[in-house]
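Read-outs throughout are calculated quantities, based only on the coordinates presented, and are distinct from any laboratory measurement. Only a predicted model underlies this, so the values are computations on that prediction, with no experimental measurement involved. Cβ atoms are built from the backbone, for glycine too; each structure is taken alone.
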Structure 1
Amino acid sequence: MNILIFDAAKYWSGGAERVYLCCKGFKEKGHNVILVCLPTSRLNSLLKDELKIYNVHPIFDLDFLAGFKIFYISLKHKIDVVDIHSPKFYWLGVFIGKFLNRKVFITRNVDYRKKGFKKFINRFLYRLCDGVIAVSEKVMTHILEDFKIDDKKIVTIEDAYVVDRSLVDVRKKYKISEDAIVLSIIGRIERNKGQHIAIKILHGLSKKYNVKLFVIGPIEEKDYYKEIYKEVLSLKLEENVIFTGFVSNVQDYIVASDIIICCSKYESRGKAFIESMLLGKPVVSICPINVEDIKILDQSLLHIVSNFEEFIANIENIIKQRKHKFNYFVKHDRVIYGFEEMIDKYLNFYEKFLY
């Protein structure tokens, strides 16, 4: 198959990592893979020697110039399958793919739900697709409810996980003492991710503990970043909060952390949280992340809460239950979970509509 994949992560994300693994897996299975991504994407450097990459950056949903380039790419490479992993490319990818009579798929990575008119027009978009891939049962349920597509056209394909050996002691880099308790919140800095809640949690804990907070991820919403940074200053927490910006070695920051927190209600199955548990780190989440099917995880590491008070209480319980200092620089072997299964499910789903 000639497979065209679209991704619009500005730098890196759980969705971009899925695209990376798909590209690698499809190539290993003997398929020809073409990637369209943004000029700033880390996928450019990771895959530049392995497949053909085109940089396209649509300014709006039906950007004519971007569409012309995608049309050219589809014809030049005789594309059989189009898989669109980012909303920025949904309309162009679907319309051009259908116009050229290609098989078109959307991979839905997040659980953000549309309302009103947006919900209505997205129902039309999803019905145009040949198939839809959801990253979790929760996402699939909401797609079926919102867009009323045929349930034969949708499948859940969960993420694969690759956890590499840690190489960098991040605590030493930031001169964090061994007795400090380090929390981390991972994800783009935007209101939906809830970094403002993490600041509030830090403030509550800092009255009793020597605690630091890594805010890991690039700034997506500048006004929101200014808002939370102002809050950090007003609470006199500037020595306790470390804004890392985009980092390519997220797993090193997970290893350097004692507790990972999820303050977003929209995480369907956050990849960073599962990787954290694979590394033996407790995760406290306001979103009910379902990981029971991942047998190699220690399920006791996941703590689901429903409000701010429970957040504080659960974190304090984790701190109190430790019988010694957190072993933050964990030595571990490389872990690969679910890679072959994810690739086979994708290819089987594509073939279902091709032949």
Structure 2
Amino acid sequence: MKFVDESEKAVYEFFDSRPGWSIKKLDLGGTRSADYLLTGPKYSFLCEVKTVYSVHANYSYSVVDDRFQDRDKQLNEIELWKSDNPNSRLILTKDQFEYLYQDDAEFRARYRHLQRNTESVFDKSSTSIEEEIINSSIGNLPCRLRIDSDDFYVPSPIERRKFTEWLVAEIDAIASGRVGRGWAITEVAGLGNHYTFLYEIHTPTHKNDPRSQYQITLSRKTGSSGMEISIFGYGDLNFAKFDEVIADGVVQLEKAGLREEATDSPQVIVLSLQAFLAFDRPRLMSHLLSLMENYSTLGAIAFLGKDLTGKTTFDVLQNPCVKNEMKLPPDAFVEKFIG
């Protein structure tokens, strides 16, 4: 049987291994449909598997929408401050005043050109940087190189080439005992020197163009030779992508329900997230709970994962607004049931 990706395969194998369950693959090409009709001893449900690669982005929605939300939040905070401090005067800088009280049309024009970068695009760019460094004269040095971007900015080809050429020359010099200007050196007991540098990967070309920087950390490693490289970007949850994925999944599930005459069966979207959530998890759960209120047929969202032994696991988020017959039974995925 052919699968779109490993996530779809994992769901199939999970239910294929459960006694008393049968699987009907619905998405066979030609028409858009949910992936599976899963039938157990007591009930059936429709399942659509979605892999989300861009879990994070530098802006949760469009850049303009994000800026409007931020401005509204700050204006509300100012009004609360005024209410609490009626006899005080708030002083703003010129830039702050323009940001908060600029005409909406001018405000939109100010930010609409800014690029919205996502995690998956950043990762592809990072892979190119890693390959250029590994294939350079420093690729075999026994070092650990960590690059932390302050956002998900994706450098232009010229910016990337300038950066990698500069970095290779700088690390070559450090390996020869010549540390360039701007590097901070920290001696770590038992680990030797750690070298850090703040590099401006993107210099603003106008006042509304944000600056982007890399923090570079270089240290020596023991044991094997060869450069070990890690590149990290930081941003907010990519709510726009989750909204898009859920909306698309609901359409596929509803079409499959009509075609299979299973419109009263629970409908479930399984999400496979290709990124670590960490502290973002509660915010994502809250967002998805609010989002599910808009879908009267979506019974639940399940998160595909693996435990330390490699066993497939699911965390299930039930839709509290769906009618009873469309609710997903708690034992559907056996594992954790969030509520």
State the single structure among 1, 2 that was used to calculate distance in nm of label points 7 Å out along Cα→Cβ at positions 195 and 299, giving 3.4. 1
Ranked on distance in nm of label points 7 Å out along Cα→Cβ at positions 67 and 211, which label among 1, 2 comes first with the largest value? 1
Once volume of the Cα convex hull per residue in Å³, for residues 27-202 alone is calculated for every structure in 1, 2, which label goes with the largest value? 2
The value 3.4 for distance in nm of label points 7 Å out along Cα→Cβ at positions 59 and 275 was derived from one model only; which of 1, 2 is it? 1
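If you rank structures 1, 2 by FRET efficiency 1/(1 + (r/R0)^6) of positions 35 and 187 (r between Cβ atoms, R0 = 25 Å, to 0.05), which sits at the top with the largest value?
On the way: 1: 0.60; 2: 0.00.
Ranking 1, 2 on FRET efficiency 1/(1 + (r/R0)^6) of positions 35 and 187 (r between Cβ atoms, R0 = 25 Å, to 0.05), first place is 1.
When mean projected area of the Cα convex hull in nm², for residues 171-282 alone is computed for each of 1, 2, which one produces 14.2?
Only one of 1, 2 returns 14.2 for mean projected area of the Cα convex hull in nm², for residues 171-282 alone, namely 2.
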A value of 1.29 was derived for Rg/Rh (Cα atoms, Kirkwood Rh), for residues 91-130 alone; which structure in 1, 2 was it taken from? 2
Can you spot which of 1, 2 the value 21.5 was calculated from, given it is Kirkwood radius over Cα pairs in Å? 1
If relative contact order in percent (Cα under 8 Å, 6 or more apart) is calculated for 1, 2, the one returning 15 is structure 1
